[in-house]
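Student: Scrolling down, you'll hit the structures one after another.
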Structure P
Amino acid sequence: MLAQLSKGESSVSDLAKPFLTDMSLPAVTKHIKVLEKAGLVTKTKDAQWRPCKLNQEGLKEVADWMEEYRVFWEASFDRLEAYLQTVTVKKKKKGKKNARKK
């Protein structure tokens, strides 16, 4: 739904079309309400039409939140990589010493 809305406004029924084989229209509507509550989508009234569009501010908040975790995980993976390299080097040295003793 978010990918579809990134292309521009869509009605609820247009947003629901790709999902109607697996979900009911009321279920799709509930998903849209969850996106609204999360601040990712806004829905307005235009006579009978209920256009939905992305809320850029909400998406920026999500991106900022995810960025903090991306930095954390990258640092964690860098530390893990450094540790694994030291373990591998120690095992190789130990293996060479054992081979010389035989």
Structure Q
Amino acid sequence: MEELKEEFPWIEVFRQNILPKALTVPIDRKELQDQIRINWSSETEDRRAPFSSSYELIQFLGEFGLFYTRKDGRVDVRDIYLKGLGFKRKGGVQRPF
């Protein structure tokens, strides 16, 4: 996560907004879009995401490799980013990291 924060300072604002929601993935794209709506206007210029919508934010995070779309259309988060971004996965054995 530290490398991401260096390159994209706004990722910390995103993370702070996601953490309290404890979203479970995979998640319906529309629901994710609704849950990650962030009012960027209160952030300083360097901590503001360069996106005008949550749809664009999801697209970017997908292109960057944090998110991916499953065959059924739901959005999932790569395991390596789950804890750092504050997402949870339904079922299975809890990972030690």
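Student: Comparing structures P, Q by relative contact order in percent (Cα under 8 Å, 6 or more apart), which one has the largest value? Display every interim value, and only then the final one.
Tutor: Details: P: 23; Q: 37.
Structure Q comes out on top.
Student: Further question: Which of P, Q yields 2, 11, 13, 13, 10, 7, 7, 6, 5, 5, 5, 5, 4, 3, 2, 1, 0, 0 for P(r) over Cα pairs in 5 Å bins from 0, in percent, as computed?
Tutor: Values: P: 2, 11, 13, 13, 10, 7, 7, 6, 5, 5, 5, 5, 4, 3, 2, 1, 0, 0; Q: 2, 12, 24, 28, 19, 9, 3, 1, 0.
Here the read-out was taken from P.
Student: Still on this structure, please answer the following. With helix-only ellipticity at 222 nm (-39500 (n - 2.57) for each DSSP H run of 4 or more, over all residues; to 500) coming out at -11000, pick the structure among P, Q it was computed from. Don't skip to the end; give the middle numbers.
Tutor: Working: P: -22500; Q: -11000.
Computing helix-only ellipticity at 222 nm (-39500 (n - 2.57) for each DSSP H run of 4 or more, over all residues; to 500) on every structure in P, Q gives -11000 only for Q.
Student: Suppose distance in nm of label points 7 Å out along Cα→Cβ at positions 54 and 86 works out to 1.3; of P, Q, which structure was it derived from? Could you put the intermediate results ahead of the total?
Tutor: On the way: P: 4.3; Q: 1.3.
Label of the originating structure: Q.
Each reported figure results from applying straightforward, stated rules to the coordinates on display, with no laboratory input. If you're wondering where the values come from, they're calculated on a predicted model, not measured in any experiment. Cβ atoms are built from the backbone, for glycine too; each structure is taken alone.
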